[in-house]
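Please find the structures below.
Read-outs: derived from the displayed coordinates by stated rules, not from any lab. Keep in mind it's a predicted model, so treat the numbers as computed, not measured. Cβ atoms are built from the backbone, for glycine too; each structure is taken alone.
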Structure I
Amino acid sequence: MTAIEQIRENVAKLYKFRDEYFKTYGIEDAANKTQRVQQEIQSTIQLIDTIKDQVSPDLKGELHFLRGRALNATAEYSAEAEEVLGRATRFNLPSAWNELGECQYKKGDLTGALTCFEKALRLAQDKVYYRNMSMLMRSLPWKTSNEREENIEKGLEYARKAIQLDMSDGHSWLVLGNAYLALFFTVDSKMESLKHCKAAYSKAANDPLAVVLPELHFSKFHWYEEDYAGALSSLQRAHELEPTWTECQTKFDECLKFLTKLSQMVKNKGQLNQRRLNALTADINTSQLGPYDKGGTNLTSGRKPDLVPMALLGEGNNEDKVRRLIVSSFLR
């Protein structure tokens, strides 16, 4: 095995160790992942430095790329990785441009990252390059709402292209789901977009490598659908997978605080006194049932629904049943 082949193999092993960490150690060892990955990076760099002089001159570009990629294996920005990858891009390798873009994205240099990803895509089509462009487009600053919407739509298109190159990649499905979610909240508010988002997340969850990505579980579509148990469970899972991601715990605490307060408000009837509650309920009469007072509608096939107390309502559909209610709210 040549020196460059050894380096390729060890960098591949490093990323396999990182991406399949939970296959080896389990979720309960998530707190040690960052440290263990860093140790693997150091071992890989030591090997590269030991045999780099054996690499032929015509492979120097790939050597710089592989060393930079090893240094770039953590979630944190590495100035050394950026420097080494900068040297690798002089050889105009698409993989080097993409890796440098990822490094600059971590740094917060979105303009630099955009330039790198665009150059990588001009040289080669790759699902990872398209995924990175999709994520970047949704992160770019904007001056007008139209510009923001255009970026979101471009991000969706890049995510679709990543899927077209590999329908089985769960990470690409995750990025597509995020793109549809951004489209829903930013551009069209169509339930179809939310439906596509959920379908993409579902496909991502079927990939054993993608299902352990904390980003898959840090989504707000559960919250939007008022599936509060699902929202809390997802946030908790994201934090279990990446204990250093403090935003997960912060969001979980905020959601729990809101739900606790909401539960208390419902229990205390909006902190309205009994006299006020009696006045509100006294205003309820059968005429407020509208078409359901004397008959039915197309929804009930013309049948008059039964007026029943809350105790007789069950979870799910309550066919041919109706309730008279008044909604009160407490603003603070």
Structure II
Amino acid sequence: MKMRSFIASAVSAGVLMAATSVSAAELKVLASWNKNIWPTYVVLDTFQKNVAKIGGDKVTLRISGPEVVPGFQQLQPVKSGVFDILFTHGVYHMGSKGLAAVTDALNADPVGKRTSGVWDHLDKFYQKTHGLKLLAISPSSTAGYHIFLKDPIKGGNWKGRKIRGTQTYHGVIKLFGGEPVVMPGSQVYSALEKGVVDGAAWPAAGMLSMKHFEVAKHKVRPTFGTSTLPILINMGKWKKLKKDEQSILLSAGKMTELEMPWIGDQLQAKEDATLAAKGVKITRVPADQIPAMKKAFSDGLWALGEKCCGEDSKKMRALAVKAGLSP
């Protein structure tokens, strides 16, 4: 009798586990970076942990990186439904109406992005243009971006020096007399080592993980802009999710936005201390040029936004400026 009861209990438990397994939503995530780029990847890691904290095992994420699909080619596989979620940067699909790229021109205030209408505007744009829904638009820290150099600033500028940077950095590079050089991030180390470039523009955290400190010993301060990363889900997949699963993802996105400025700043402080111990020194732009530097970065991004996305970018800028999120 006891054996029969035990078997019945085991069968019942198995049925329950099977039902739970079947009902759990497993989502395929495509990420533009792997864990070796931790100061950026930490945003996705935080989101994944928040999904688990909020929903238990109701929603799970299976992550693939750029070794599966290169970062600049990831938009289409998510739009077509091969993958469910995209973690990227808007500049990676700037040529395909990547409006999210211009959020780097905003400060790191997660609440302001939502109360100003910027978040909803970007969400509606991606739904309409790409068939993707916004789950989060998260800063990686409050530090944003910087430029590092082989030699310190002289005479208040870097006139005549070749500085690697994607188009989003060109305004800042040119402001101080530099010549922008476009090349993949993977080539920066060797280009600095061989003297092909004299410096590079990069996220403020990452000099350590990419070992750039070995070939460039001066980092420019202050930093500028905000490295802001969207997490987007395919609309077809979104509509198939249960309401509670949707709620888990949205809540995890919101929590990630709120947490990341502090998490990212802690990582930045730790990296700065390590770099200082390795001999990396700070070189500063003149104090009276700081507002111009920040505005050059912001204006450059908004100009790219208008070029890619026209009135949608203009409207988002108006919302951001009105709320004090952007110069």
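Quick rundown of the values:
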read-out	value
Comparison of I, II - label where mean count of other Cβ atoms within 10 Å over residues 92-99 is highest	I
Distance in nm of label points 7 Å out along Cα→Cβ at positions 156 and 204 - highest-scoring structure of I, II	II
Origin of the value 26, where relative contact order in percent (Cα under 8 Å, 6 or more apart) was derived from one of I, II	II
Test item: distance in nm of label points 7 Å out along Cα→Cβ at positions 84 and 228 calculated as 4.9, pick one of I, II	I
Structure (I, II) behind the derived value -20000 of helix-only ellipticity at 222 nm (-39500 (n - 2.57) for each DSSP H run of 4 or more, over all residues; to 500)	I
Winner on mean count of other Cβ atoms within 10 Å over residues 172-179 once structures I, II are ranked, highest first	I
Which of I, II leads on distance in nm of label points 7 Å out along Cα→Cβ at positions 148 and 212, largest value	I
Entry that produces 21.0 once Kirkwood radius over Cα pairs in Å is calculated, selected from I, II	II
